[in-house]
Structure P
Amino acid sequence: MNSLELSERKIRILKAIVDDYIASGIPVGSRTISKLWGGEFSPATIRNEMSDLFEMGYLNQPHTSSGRVPSQKAYRYYVDRMLHVPGVDQREMEQIKRYFTSRMDQIGEIISVTAKTLSASTNYVSIAMAPELRNVLIKQIRLVPVTRGRALVVIVTNMGFVNDLFINIPEDVDDSSLDMISNALTSLMEGKSVAELQKTAKGMMEEMQYHGKVFESLIEVISASENAVPAKSIVFDGAQNLFRYPEFTDVERAKSILTALQTQDTIYDILNRANQLSLSISIGMENGREDLNDVSVVTATYSVDGQQVGSFGVIGPMRMNYPRVVSIMQSLGSFFIDFLHQQEK
């Protein structure tokens, strides 16, 4: 039988197995499904259908005498064809919103607070990444003297994110010169992307040759920051949640996953792959890493007026409660975007 042509009964049985296993984590038997449906089909009939699903690769049998569990193929079919995303209960939505807003003391915390809210609401591991500096728009640039021969470049963006860069400057450059350069840069760059800053700085270097060394240093650090993955931009939260699930009672198994996630490059790759998608679900081996073969990753990228403002993800067992996770991510995304809109006013 072609796996793309499951009968209506097989589809119902497969969905029932996935839903039950997501809820319980216990292999599902034919009697469980029969009772669930009030005896609509006998255990023998359901057992035959489950046998077909097993042969087709949708079910696995962990032990000889146990029931069946969904395979990666089953979860993919479930996500692609059966996923129904319910709205978050109003009371729970208010709780999530309160949790989010009560911890938001300043704009710089928005990424870490979103990650904490996501892990607390889903009971899974959360990851989050701020937009790359070159993708946001500049509101203000200030060059602040720190010590003799050193200055701090503060870039404030339309999304409220502040990026601090240190540059070397000639020792004879005084505060008034830095103010003049700051005002000129802000005047030329306000409303433009950071990607354009390097070009603007080069043009100003030709016009303000007396301060050429300042602009050389500025161009150098901008170039370096555009190619780097800033440590502050990536957040990982809720590691303890992984141990709530029987799949990860094997400490070494859980440790392998957490070790992979504590590498910033791993999180960056996961979120960057989904950058062009509003929502992405990657299951098991689809993650492309052996140490993540036992988990599913749900990621979302949020934009305001076409400008990417953040990427978030949830990581949990393959029997993750996909409908609930997607629903929570959609609700939290709306809080996140509303908060950013308020900052722009």
Structure Q
Amino acid sequence: MPEISALMSVYNGAEFVAETIESILAQTYSDFEFIIVNDGSTDITREIIESFNDHRIRLFNFVENKGVGPALSFGLSKVQSKYVAKVDADDISIPTRFEKQKEFLDSHSDISVVGGFVEFFPHNEKVKNSARYHTFKTVIHKEINSLVDWKAIKEKMYWYCAITHPTIMGKTDVLKKIGYEDFPMGTDYNLFYNLNKLGYKMGNLPQVLVKMRVSDSSITATKNEIFFRKSVFRIKKEEITDLLDDSECVFIWGAGSMGQNLFYALKTHRLESKVRGFIDSDLTKHGKMVLDKMIYSPQALAKYGTKVKVIIASQPGKFEIADYLESKGYNHLEDYLVYY
């Protein structure tokens, strides 16, 4: 029995899956099995996978598409090895990835999951010149390639997914404690968030282990809406509810799409009554209304002190906002939290 099981689910991945499989089969640490769950693909994904004549591949084919969570949950149930290495069906792992991660986990028994840095690359010129790709290369790249120490990851995991799913190798018995739930998006964040709450330590190797493709279909506005209205709220519901229960009123800091999606999530769960309004650093928004709530300047918080709680819903500004709130005496999770 090999000590590593690579785990990948794929749905209609014919365009990129061969390149991904080749990068896994070319690993310098070669004693592993490769569990692939073909999640009801209707293109030639299955034929491409079956064209690889390698005994390490264990292919499971679903008749119908079940979604990422159920597919990965099924794949994880087939794992009996010591470690699981997650693979995404359109990314490229560097040849020494498994070797370096296994060596790290073998020598750091207190760490349950280890990831690594990523390098984003565009699928084509259209993506390369898009504003979204620019965000990936600047904002998102900085967030996910800046954390190494488990203590920093423990803190920031309450903010956002501080470890990148397609880069991780983890202890099988630990990953199975939470597993992959059926989320429309964000099953990876749910896994890490709850492992973090249970006290399991996660780290990152400070080197690029995976090259992540940014394609036309990677993220859409609809997917963002699902993620922020449903998945993130479901993952953080306990912390959000605790914050609301212990407050006279709450401000959402960020009047853009994330803040509005958070408000819709609160309204869906009948928790919007304590929302006093939005805070935004953009002077042009002050005094305007969004979703029947006033947009205030940050100075509006001064008259409340920490009696009012804050949920930060601003992706590019969350670090500066958190620093500002802490300078005013706010404490993380007690007086404010970061939505994502």
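Readers should treat all values here as calculations from the given coordinates under stated rules, not as data from a laboratory. Computed from a predicted model, the values in this text were never measured in an experiment. Cβ atoms are built from the backbone, for glycine too; each structure is taken alone.
Of structures P, Q, which gives -14000 when helix-only ellipticity at 222 nm (-39500 (n - 2.57) for each DSSP H run of 4 or more, over all residues; to 500) is computed from the coordinates?
Attributed to the structure labelled P.
Have a look at P, Q and say which one yields 1.6 for distance in nm of label points 7 Å out along Cα→Cβ at positions 115 and 291, as calculated. Could you put the intermediate results ahead of the total?
Details: P: 1.6; Q: 2.6.
Only one of P, Q returns 1.6 for distance in nm of label points 7 Å out along Cα→Cβ at positions 115 and 291, namely P.
Assign the value 29, 55, 16, 0, calculated as P(r) over Cα pairs in 20 Å bins from 0, in percent, to the correct structure from P, Q.
Source structure: Q.
Assuming 133 is volume of the Cα convex hull per residue in Å³, for residues 27-210 alone as calculated from a single structure, say which of P, Q it is.
Working: P: 215; Q: 133.
The read-out comes from structure Q.
With relative contact order in percent (Cα under 8 Å, 6 or more apart) derived from the coordinates and found to be 16, which of P, Q does the value describe?
That value comes from structure Q.
Looking at structures P, Q, which one was distance in nm of label points 7 Å out along Cα→Cβ at positions 139 and 155 calculated from, given that it came out as 2.2?
On the way: P: 1.6; Q: 2.2.
Among P, Q, the structure yielding 2.2 for distance in nm of label points 7 Å out along Cα→Cβ at positions 139 and 155 is Q.
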